[in-house]
Structure I
Amino acid sequence: MKYDVIIVGSGAGGCASAWQLACRGVRVLLVERGPRLARDGSTLDTDTVFRRKAFLADERWNDASGAGFVPQERFNLGGKTKWYGAALMRFDPREFDADPDHACPGWPISYAEIQPWYELAEHLLGVRRFEIEPDLARIVTGLRAADSAWTSVPLGMGLSSRILEHLEEATHFDGFASPRGLKSDGEVSLLDSVRANPNISIVVDKRVTDLLADADPLRVSGVLCEDGTRYVGDRVLLAAGALHSPQLLERYVARHGLAGRLPGTSRIGRAYKSHLLTALLAFSPRRQRDLLRKTAALFHDAFPHSSAQPLGFLDGPLLAPELPAWTPRPVAAALAARAYGFFLQTEDGSHADNRVRTGTTPGDPPVLDYDPKRQPGALAEHRRFVRKLAAGLLRMGFATVTKPIPLSGTAHACGTLAAGHDPSSSVVDSAGRVHGTENLYVVDGSALPRIGRVNPALTIYAWSLRVSSHLVEQGEQHGDRIARRNQVRA
């Protein structure tokens, strides 16, 4: 069977495009590398998820020095949205403009052009704001009392209003997958609503390893899976994520000798960004009783590229892996009961040497060459931001501990197939099409030229909805032209 569109990957971008195309009557195939997650409660079990890391992919990579590591990637239907995708905030309009002082390129589209797709994504994902809880309210008030430059905004969340009726889910959504469907992940909010449509097919446990070429390799004809299965389609959408989509394109370009024909090939895999990230734990003499916790985001006027958001509920089993192995369980539980966690993130700029690439020879692990020191301005802002929040909490009586997120923390990976008008500095155009190809598009975080200061998930959803809508419109216009031509001939 030949499909109108084949989508590789089912994270935020893949699910959004699949929903859009299926609703518009397009014959679409969604190919996911991993399985469907079980809904037996195992995805809420702290020991299974965090200690045994049962749902993390065991895929070896190398860093720039050749040392091996395992990125925190998850291959399952719905991708990372099943685990992390509850915090759903828009980028600020200014984050679509270039910021040369911070080494940030501009988007090829304006905020106004993506705004309708933000609105649609928020509607589909049921984004809501929960009332700020008492402990966090006291923290925000205390920070602002000492420094009025601190501001807070309600944090848009993709959580069901019923989640507070289920204590286990309310305290285990940040980093966990919801068996009841109380988190607005890509599968629950998008795929489930079109799964029964006859024009959509979803296959899981199928790893796409190559793109297939038409007679002219500037046009792809489908995908090849690891088990030898081939799927043929008129268009292919890459949605495998910023670590994996560029590898597929890099291999395709090399195999067909397209480096001299495709104008953006020198940028494939480059300008990797994943936010500068630090986890901060604040310990208080008093117990912290908030449940959701992720109800507000914090900003400071002196740090325009940075934000902080609370981590989800913290208990002894969640805290224990961060403590010395000899720490007694009752001590871990007592500390967790008095702890409030925060996730601090700063937008890094675009540096060509921060990149993803395939191994040097077949069989070699892929390489993630990333060094935050290449962007000293961003790194300096992040460090000052971490110190500012830690100092503010200390004045309020909290003892703080910080932990930078290492290279393996790839939850916010973006930028490796960046969109732009100029093919010499970007890989895809404003419509998501790979420069120089006829029918290859990118709908995942790879296309984001900037990562902003908040989580990128909602922006990936919006970008994908926009790209796939334009694809449908192009197809309809093409069909109208054929129909008119046939009428003339008749």
Structure II
Amino acid sequence: MTNKAICVHGHFYQPPREDPLTGIIPVEPGASPYRNWNERIHAECYRPNAQLENFKQISFNIGPTLFSWMASHDSETCQQIIKQDRYNVQQFGVGNAIAQAYNHTILPLASSSDKIIQIYWGIADFVHRFHRKPQGMWLPETAVDNETLTILVNQGIEFSILAPWQAAENNIDITEPYLVKLPGGRTITIFLYERNLSGRISFDSSSTENAYRFAEHELFPFYHNEKGNYSHPQILLLASDGELYGHHKPFREKFLSHLLDGASTAQGITPTFPALWLKQHQPRQTIQIREQTSWSCHHGIARWKEECACSHLDGEWKSYLRKALDRLASDLDQLYIDSAYPLISKPRLLRQRYIHAILGEISTPDLIISVSGRVIKTDQILRLLLLLESQRERQRMFTSCGWFFDDFDRIEPKNNLAYAAQAVRLAHLATGEDLAPQTLRDLQHVVSPRTGQRADDIFNQYLNQSWVWKSD
């Protein structure tokens, strides 16, 4: 067996675009000739990669909210993807798919309870679709802190993938994985991707015109000669957004297929994936991580909470939006606990397990009864259902895409406000408490630096729409 291996990881994810009132994605003219961007990206990326069986060759994660849409839009492609992971399980005893935190929330900015929910929900969704427990989990934007890693381990996750600059040590050898020591003597394995090659495979069209030339001239030189002389195993992991393969970069899915099905092996390089690598090679060294860091911003996690040096516009709106939604989340949580606790002794456990009702594995009334251990009246079950749905929307309103871009006047932040308005409305229906006035006051400071669009106006519009829709 060769001691040189390559792993390409694809992070497949799209921001949720569904209207929270209808569950339907509105028509998006920019996606023409398709009805919306999900359909266009699916046709250009997800389906052709599945048809080429690239999901058998790479390491990958698919965002749960995206996979849910895909299952309803094109179940055949979903089954192809799942079957390709299952092939590796049958062949090697381990799979190449890994899970993702559910709502693509920036976990270091989340509360401990939200981290637990996001990781638990992501694992539950993975098990629901792939019918096995995940060994690895992709952290949204690879944003990381030690508490997040500890919760991953507590929930049975063995490894994750980070950028090389997220390791506390400088000039680290990325051709092998590392252990990170956590409280209580526990550890988690971290794979570090190769930044230069990941950039080239993603953005350098000239270097990816020919997969055989890429393997020989771009990939092969990155292995260490001294390690090769002693036959030490080396893995080069390349990571990128999965949508690059066919959507952002036409024909890049064919390059990927050729690279992993012929071109790399011609150079004596074996395609692999993290779970298989760990089955064959245990980590030999330990590292520490740089907390509050990510792969898409060299200023840590600033772009998701405040003005960041990456921004070309005034980003003050981000901090106001973060503070407004943080306060709303706290108020919603208090309403949930105060209202649910008289009816059920373990409201936090019920909220965590609600994902199984969302996935259709159990009805909400049966879930409530199973957690409570007693009979609950119909009107009380309805109240708990409204509260749980409010909590679901409250999780959605922290989708990272709402802060990613420079300007507030975009669909992503507006969607987060739509989820927030729906959470407020549902909580009001369940408890009679109205959190809208305080939220409107907090959001008046969120203003687009480009158009002057205000978040309180958007929130109020969504809130009024939701009430009108309910009355219909």
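Could you tell me which structure in I, II was used to calculate distance in nm of label points 7 Å out along Cα→Cβ at positions 324 and 396 as 2.9?
On the way: I: 2.9; II: 1.8.
Label of the source structure: I.
With distance in nm of label points 7 Å out along Cα→Cβ at positions 140 and 244 as the yardstick, tell me which of I, II scores highest.
Of structures I, II, the maximum of distance in nm of label points 7 Å out along Cα→Cβ at positions 140 and 244 occurs in I.
As an exercise: distance in nm of label points 7 Å out along Cα→Cβ at positions 20 and 284, calculated from one structure in I, II, equals 4.3. Which structure is it?
Only structure I yields this read-out.
For the read-out helix-only ellipticity at 222 nm (-39500 (n - 2.57) for each DSSP H run of 4 or more, over all residues; to 500), a value of -8000 was computed from one structure; give its label from I, II. Write down the numbers at each step before the final one.
Working: I: -8000; II: -13500.
Derived from I, not from the others.
In terms of mean count of other Cβ atoms within 10 Å over residues 44-51, which of structures I, II is highest? Can you show the working numbers first?
Values: I: 16.2; II: 22.4.
Ranking I, II on mean count of other Cβ atoms within 10 Å over residues 44-51, first place is II.
Between structures I, II, where is relative contact order in percent (Cα under 8 Å, 6 or more apart) highest?
On the way: I: 24; II: 17.
Answer by largest value of relative contact order in percent (Cα under 8 Å, 6 or more apart): I.
Comparing volume of the Cα convex hull per residue in Å³, for residues 4-179 alone across structures I, II, which is largest? Kindly include the intermediate steps, with their values, before the conclusion.
Details: I: 214; II: 146.
Largest value of volume of the Cα convex hull per residue in Å³, for residues 4-179 alone: I.
Any read-out appearing in this document is the output of simple, stated calculations on the displayed coordinates, not a laboratory observation. Predicted model only: the values in this text are computed from it and were never measured. Cβ atoms are built from the backbone, for glycine too; each structure is taken alone.
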